[in-house]
Structure I
Amino acid sequence: MNIRRATLADIPSMMHLDRHSPAAAHWTQEQYRQAFQHEGPDRLLLVAESSSGILGFLVALHLAPEWELENIVVAPTSRREGIGKRLLNTLLAAANETNSSAVFLEVRDSNAAAQTFYEEAGFNHTGRRKSYYTDPAEDAVLYRLTLN
C-alpha cells in the first residue's frame with residue numbers, strides 16, 4: 001500500500017468511499033474540487049492506494065498554528081489494517097514539519113470506533129458541539145492532539 005497526495009482524478013473514488021461510510025463527512029464533488037483549489041501548504045489531501053485501487057483518504061486544513069482533520073475515510077473492507085493510522089501519521093508528520101502546535105477534529109457521537117482510534121493515537125476529548133451534524137442530527141465530539 002502506498003500513501004500519496006491525492007489528485008483531481010481521485011475525486012470519484014473519494015466520493016465513492018465516503019458514500020459507503022455512513023459516519024464520514026459526505027462532501028459534494030464541488031467541495032472536493034474546492035479543497036484541491038486550496039491545496040498546498042494550507043491543505044493536505046492524501047490517498048492510500050494498492051494495486052486494487054484507493055482504499056482510503058484524508059483531508060486536512062492548516063489553520064496555523066494548528067491543523068484541522070476534516071475527513072478521513074477507509075473502505076469498509078479494508079478497515080483494521082492500519083490504513084487510517086498510516087494516513088493519520090502522514091498528517092502528523094506534516095503538522096510537525098510546519099511547526100504546528102496541535103491537530104483537532106470532531107467526530108459523530110455515535111462513531112465509537114473513530115473515537116477509540118483517535119484516543120489510541122493520543123487525542124484528548126475536549127468538548128462537544130450540540131446537534132453539529134445533520135442527516136441525522138447528532139452531536140459532535142471534539143478531539144485535540146497537542147504536538148511537541
Structure II
Amino acid sequence: MSTEFPPPIAELLDTFEELEDWEERYEFILDIGRELPAMDLDLKVEQNKVHGCMSTVWLAMDSHRDAGSDATTIAISADSDSMIVKGLIVLLLSLYNGKTPAQAIAEDPQAFFTSLGLNQHLSPNRRNGLFSMVGRVRELCVKIEATA
C-alpha cells in the first residue's frame with residue numbers, strides 16, 4: 001500500500017483482491033483503522049454522534065472551496081471506540097473525501113462495499129452501522145449544498 005491517506009479506492013480494491021480470505025481482509029481493515037488520524041476532542045460531541053451504530057462513532061464534515069475552482073469539496077473527520085469500525089471509517093474516507101457534496105451524494109457505497117466483500121462478511125449490526133455512517137455523510141452533504 002502507498003503512504004497516501006486515505007488510500008485511493010483503486011488501491012483498496014487491488015489489495016482486497018490480493019488477500020486470500022476474509023480473515024486476511026479483516027486484519028487489513030484493522031490495520032488501516034490504526035492509521036485513522038485522531039479526531040479533535042471538541043468534535044466528539046453528541047451532535048456528531050452517528051446513531052444506529054453498535055459502537056460509538058463520531059462523524060463531522062468540513063467543506064472548503066478549492067483554490068482556482070468554484071468546487072466545494074468535503075473532508076470527513078471521524079472516530080470510533082472500535083478498531084474494526086475505525087477501519088470501516090477509513091474506507092468511507094477513501095470513498096468520499098475530496099469530492100463535492102453532489103459527487104458524494106451520487107456515490108454508490110453499496111457497490112463499493114460489495115466489491116470489497118463487506119456485504120457478505122459483516123454482521124447485520126455492523127452493516128447497519130456502516131450504512132448509518134453513509135446516511136450521516138449524505139445528510140451533511142445535503143446541508144452543505146443547501147448553504148452553498
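The numbers here are math on the coordinates, done by the rules we state, and not lab data. This structure is a prediction, so every number in the text was calculated from the model and none was measured. Cβ atoms are built from the backbone, for glycine too; each structure is taken alone.
Here relative contact order in percent (Cα under 8 Å, 6 or more apart) was derived from just one of the structures I, II, and that gives 18; the source is I. A value of 1.00 for FRET efficiency 1/(1 + (r/R0)^6) of positions 73 and 113 (r between Cβ atoms, R0 = 25 Å, to 0.05), calculated from one of I, II, originates in structure I.
When mean count of other Cβ atoms within 10 Å over residues 105-112 is computed across structures I, II, the figure 18.4 traces back to I.
Taking FRET efficiency 1/(1 + (r/R0)^6) of positions 97 and 137 (r between Cβ atoms, R0 = 41 Å, to 0.05) as the criterion, the largest value within structures I, II is that of II.
When helix-only ellipticity at 222 nm (-39500 (n - 2.57) for each DSSP H run of 4 or more, over all residues; to 500) is computed across structures I, II, the figure -8500 traces back to I.
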